[in-house]
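In what follows, structures are represented as structure tokens.
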Structure 1
Amino acid sequence: MHEYSIVQALLTQCEDIARENEAELVSKIVVKIGKMSGVEPHLLEIAFHTFKEKTVCDGAEFVMSVQPVVIECRVCGAVTELEKFHYKCPSCESLDVKVIDGEEMFLMSLEME
């Protein structure tokens, strides 16, 4: 389960940001998780709550925003949010598309005290 290593990296990043801002604790963490990121949101949440103890994030609220996959057609320029992972432009049916959102995981914001 790679969610545990992702959480360890996330907690390290939060600790670094808190230290840089002279904060004693993090009260809220907001992350954006793309549906194609390979991260399972429920497993990430379990891992976060398991490993946050005795860190600056102990007691922090963990908010996840799951992002759909969004493609852009290189032929007609249509931007489409996919419900199914079928990489074909629904406007012109071209297979020449690029993914513009939904493949990454980002730390979006922290609330610190």
Structure 2
Amino acid sequence: MVKIEAIIQPSKLDAVKEALLEEGIEGMTILEARGHGRQKGHTEFYRGNEYTIDLLHKIKIELVVNDDRKDKVVGAILGAARTGHIGDGKIFISRIDEAIRIRNDERGETAL
């Protein structure tokens, strides 16, 4: 099993969710996040004053899938989230040793 964490632009959330649903992904965790990468934020003017916005709004999607679904899920996220501009986000993949469903103690891939 692998855990896929995707940091994406908020405007791409609906498109990514649709792409994941088309791949048969039913469970995911979606978090609102703030941060920056290479773009380092931006400057805005409000009522004549200049403000530096260095932590940008992002969305973090977390899901755990079987190893054989990893490439399709990553492809779906890439296809739905990519604009080709700086700040599109990142995808992180890590190994999961165990999954346990709390309700009935199912373990491993059946718990997903």
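Starting from the value -6000: which structure in 1, 2 was helix-only ellipticity at 222 nm (-39500 (n - 2.57) for each DSSP H run of 4 or more, over all residues; to 500) calculated from? Source structure: 2.
When relative contact order in percent (Cα under 8 Å, 6 or more apart) is calculated for each of 1, 2, the greatest value falls to 2. Taking distance in nm of label points 7 Å out along Cα→Cβ at positions 38 and 62 as the criterion, the top structure among 1, 2 is 2, with the largest value.
Structures 1, 2 were shown, and log10 I(q)/I(0) by the Debye sum over Cα atoms at q = 0.17, 0.23 Å⁻¹, for residues 46-101 alone at -0.58, -0.79 was computed from 1.
We did not get these values from a lab; they are worked out from the coordinates using the rules stated. Source: prediction; values computed, not measured. Cβ atoms are built from the backbone, for glycine too; each structure is taken alone.
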